[in-house]
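The next part holds the structures, each set out as structure tokens.
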Structure P
Amino acid sequence: MSLPRTSRRLEVLTVTALASVSSLALITVPASAQARDTERVEDQIFVLGDRQAYRGNIETLEVPAADQTIDADLLADVGALNLSDALDLSASTARQNNFGGLWNAFSVRGFAGDINLPSGFLVNGFNAGRGFGGPRDLVGIESIDVLKGPRSALFGRGEPGGTVNLVTKRPEFETGGYVQGTIGNWDQYRFEGDFQTVLGTNEPVGFRLVGFFEDAASFRGPVETHKMGLYPSITLNLSEETNITYELEYTSQELPFDRGVVFSDTFGFSPRDVFLGENVPIETEVVGHQIEAQHNFNDNWSFLGGFGYRETSLEGDAFEPQFGSRQTYFRDGQTVSRFFRSRDFESDYLVLRGELAGEFQTGSLRHRLILGADYDEFDNTLVIDRYRSRFTGNPATATPADIATHLLLDVNNPVYGANLAPAAGANTNRNEVLTGYGIYIQDQIDLSDRLQVRVGVRFDDFEQDLTNLLAAPATTITSSDDRVSPQFGAVYRVNDGVSVYASYGEGYRQQTGQDFQGNQFEPNIAESMEVGVKVDMGAFAETVDGFISATLFKVEQSNFLVNDDRPQATAVGFFSVPAGEAESTGLELDASLDFDNGFSLWASYAYTDAEFSNSFADADGFGFTIDAGDSMVNSPEHQFSVQASKSLSIRDLPAEIGGGVLFVGKRNGWVGSDFTLPDYSTVRLFGEVEAGAGLVMRLDVDNLFDETFYTNSYANVWVEPGAPRRFRLTARYAF
């Protein structure tokens, strides 16, 4: 633990929060308003609090993309506590290598971003996914948007297959809240709360404080996690036309670094309940600030501006299973050899944004315009020390000195702590600063009562400063580039409840690192095409509300990093080159329905054929040759998720029951190899009853049939196992 450091952070946090509250000059939009479906604003233009960045005044049936919104009710029904569990609801997303459980990693439509950084996502429209603050807890999240396809023509710097936007809980100008406690398997104890109130009378100020604390052990042996987070926010309505919101994000976590289990073609998976690391925690911390201001000039035009700044850190030691011939488990199916890495990561992330949205007429044509500019700066420092050895003897006769020197672990009788401080040498010490500014414009034009077209373009100029601090003296390489990203779309309203659409868009993502000549890599480029149909069920029946959609898509990706095997590169070391190509084609079927009888249904299915389009050498240096047609890693062809719930009454007490099924098909588990993860299905159930005024008791059962399954992998020695059957009991008191 690092208590002095945490104490200093908390002091800074307290001063910052008090200063923010006292100034009352920092604020944004009520969360409940933001969580409303955008399709329900057709009878108004801009109502203060309804505005979201990059959206404009456009209904769901008019958007030429197959987006999904996982709202607060669905998150509650599923009992999701972290972002990865929530994204399992969308069949278009798949879990990726999560860096030993230390961050969220996912792909959309088969494509993930940089495997050495957390997956990029947005928070209230701000780029905020990069950095090292640990996996995202959902206590402060109101809803989650899965935005499919490249979106660089609007918000820039996106992941190839799509983006996730988190909408946070913000003041709603009411008084109330809840406190909640949860106990579960493996000594899980979790407490969380949400309180909001209104301060003042003449110019009321909305204040909200959300927080959580959690301690838990694991089914993976003698490991523990400790997490806590505080998320205060304050909103000031300066007038009927103007408001400001400030949010503070603070999360501190102590987590084990857990690469999972080792797979051997001869002996099968190592036991899922045996932890292969050491019980030394990795500490992660994040302090983030967001400020947003909205002003409505009139019924047709609105301005939304914002500022975001986020500091993150990750520090600690890890013991990780070795690869290839260094791995003794491949010789005896019992003894795992490990290497050691000590990490100290820090990042600062600054985002500025301003956006004007509105509508006007040119003759008979209605235009809905979004015009904006933003600035993005990501400062990333990585320091890694490493110790690695090779044990060539007989594992069965290994001496205590052998075990300590080579960091061996017997999976049948694990003994931890033999050597917690091996003599590690410097491996990485670098600082990278990525900066960029962009301007964008989008116009959605009504050509008739039925037909709309969308055109948009974004220009980005970005720069990279990469400093190698291991060099003597330190060297810095500076490079720059620019990019134009267009988008086109068309929507035809068949009637009030049905629309069909087609769209095309280009996107890009900056890539970290440099080639053998010290130059910045060309950005990762994506082109996306899709056609689809959407149905608003509420337009056809008064007893149901919600949407169903069907989409065909194709995404082409180029310039992702592969091994540079040219003689001039290999002569000076191991380097990458942006020469990889891949494509993904598929079908998505989604439904989100609420019935008047209290029954709710969410269903999401995706068929995704994601494969490499050219042949090249694997970028990670394992000696694999990837051939055109090979599958993308951790990308199942078939994935399906369904969640259903029903409100009812038990002896006049309000109650709800429900459950869900997740199916994930088999998928490639190691790029360039024939290592395959098996398919799996898991079932979850929940039931809750309001036992008294404001008091709700709830029981969750996850993995009901205790299936053994594996969610993702990086290689055959780093395979993440899913948890066995799990029970959670929760008591919640609302006031």
Structure Q
Amino acid sequence: MCRLLSLLCFFSMIALLPGLPVSAAEPAVAYDISLDTVVEHDDGEWLWFHPRAAAVPGHGKDGGPAVVMTLQKHLQISDFYSGLYALYSDDMGESWTGPVEIPELAWRDGPQGTIRAVCDVTPGYHAPTGKVLALGAQLYYKADGQLVDAEERFDQTSYSVYDPNAKSWSPWEILEMPDDPKFYFSRNACAQWIVEEDGRLLVPLYFGTDGKVDYSVTVARCSFDGKTVRYISHGTEMTISGGRGLCEPSIVPFQGRYYLTLRNDARGYVTVSDDGLHYEPVQMWKFDDGEELGSYNTQQHWLAHEDGLFLVYTRRGADNDHIIRHRAPLFIAQVDPEACCVIRATERVLIPERGAAMGNFGASAMTASESWVTVGEGVWNDDMRSRGATGALFVARVHWHDTAERKQMNAAEDLATSLKAEGKKTFVTRLFGEVPLVCTSNAWYIAQSSTLPESLVVGPMLKPEKVFRLDTGAEVAYDFEEVETKGTFVTIPLNGEDCQGLEEGLCIQWPDSRWENNMKEFAEENLEIESLRSGTIITGSSTARMWNVDASFPDRLVLNRGFGGSRYSDLVRFADEVIADHKPQTVVIYDGDNDIAAGLAPAQVAVDCRASVERIRALLPECRIIVISTKPSGSRWALHEAILESNMLCAEQLSSLENVQFLDLVDLLMTEEGQPDPECFLKDELHLSEEGYARWSAALEKHLPPDVTAQ
């Protein structure tokens, strides 16, 4: 099983945007997002669907959790699914076994030639028994895959038990509900459910006399002894008229209360309870400014952190009218638990849209510091494929920051605000160490906080001119070392005498750079030309600098801001000078040659690449950014494997960023034998010839938007 995508969203603070109403419960939880692709399949016959994961404590490597992920094949007919499969991991998803078909949970023969099946499965760990319980919806198919019309007690909640010690599954059993016609149709489907402290279950259900009525929702309390689930009681029965009523409820506990989100054809709903059974009247999901959320005819699920409650959902209004029921991208946002509304300013894209629908997903807490959202791409036509959908099964990891990290990030944000008041352009990042840095073009700052470690390591970076205290201006001693294949690092002993009584933080001051003159030249040129309000900026190392953009793009407005010999990290430092007052539609970056030649590991090059993109994004929030792959060349052929690896890792780092593209042009410069094409390079076998630039320009042209003039 290959791990195709592993991208870490390092900019993790949740900031309130100016000009938007502020909820009474301000966002306080910081987190990162990373995205993996576990498998891909799209042959036009079936897709992997309904992946949902459960962590099994103590059954993984080195005493960590194992992971069981259930999933099924969608057989390209609406609501037609195979028997159950599973993926297994003993290292928290770094590697996987499967998907493996579970014979005990395959299709079974039903009455009158029907197929008995179970779908919409959600597994969860039951700590008192040490078992994994999987709950889903039993239903019956006709031979052609169509659902059987409502029959008494056909649609019920089924369950199976996985024993992690024996690595075995029990056959499907039915959760027996009261003998009442209103439960002839009774499903737990696509639903988060709860294990209470005493081992009993809170199982949300939607039910009715048959599958044609407006459904009602309730939460049932059940017992589970490791083998059998038994109904005990149920609470409030909730419904609305129209849109099939309410269905597919998911429940989560948070700070002593229980929150329930519910699906309806027209919109999503939410309600809250003090005991998990008895609920307040349902209300439609809204943003904290009063606007309707726009999630409809699909699921919403919960993620809960000790300090914050989050909703995962899809919605209208995200340039996604081409998506069926607007079921992509997947968003995550913090919820005001008192008002039961979504705090708009905290909304982030959790899994980007690539043309496919992603409404049938799962959400689960895996460890105290990590939660997962899992989904398979619903690829139904070639238009979806043309937009990038591949039938991928995604695992989006939400990495919660602990309280110390959050305090340190808050301190960094406060320092950034004070520096901005002094006229400095800043951005906050964890890219270069565990402690967040406040970065400007000529210095990096560390905010003072009670959570700072005893020793601070920052890298990779050039040797500072000095490190000094912000409160007294006194210099602070530091160590500077070069780590093989990783670059150079600065270590500051924060527990030393120089940092005693530190009140405001530290500044790492950059020395004058070899590119200071380049930046002065850019500033002088900017005085003579009109600032871009459209068009493209091309920047990066000498390969970018030597690109004759006027000849290559005669019908476009293109400005060259390359500076020879540079690396991605230099662009991080000088992004302000490169961009200046320009507002281009597109920024094109080329770097990497010098990074690898300087001995940086491919993984570090990818981190620096991500940092340069994030730095430009901080300056140009609406700009499209294109990163061109680093070219293997004859003069540095000994490094070509490291270059190709860095390209792969850079693509992974950037793949989750909105309006960012990694453009792989390596093959354009290579012969059929896989060697650098001499026609594409100068005699130095490093820089491009006219032919090389011509090939690049033609390829890049296809990805540049039409130039527009700002109004």
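Numbers for the structure displayed
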item	result
Structures P, Q, by FRET efficiency 1/(1 + (r/R0)^6) of positions 399 and 559 (r between Cβ atoms, R0 = 41 Å, to 0.05): label with the highest value	Q
helix-only ellipticity at 222 nm (-39500 (n - 2.57) for each DSSP H run of 4 or more, over all residues; to 500) from the coordinates reads -4500; which among P, Q	Q
Parent structure of the calculated result 3.2, given that distance in nm of label points 7 Å out along Cα→Cβ at positions 95 and 639 is the read-out and P, Q the choices	Q
Structure with the greatest value (metric mean count of other Cβ atoms within 10 Å over residues 207-214, set P, Q)	P
Among P, Q, structure where log10 I(q)/I(0) by the Debye sum over Cα atoms at q = 0.06 Å⁻¹ as derived comes to -0.40	Q
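Every number here is computed from the coordinates shown, using simple stated rules; none is lab data. All values derive from a computational prediction rather than experimental measurement. Cβ atoms are built from the backbone, for glycine too; each structure is taken alone.
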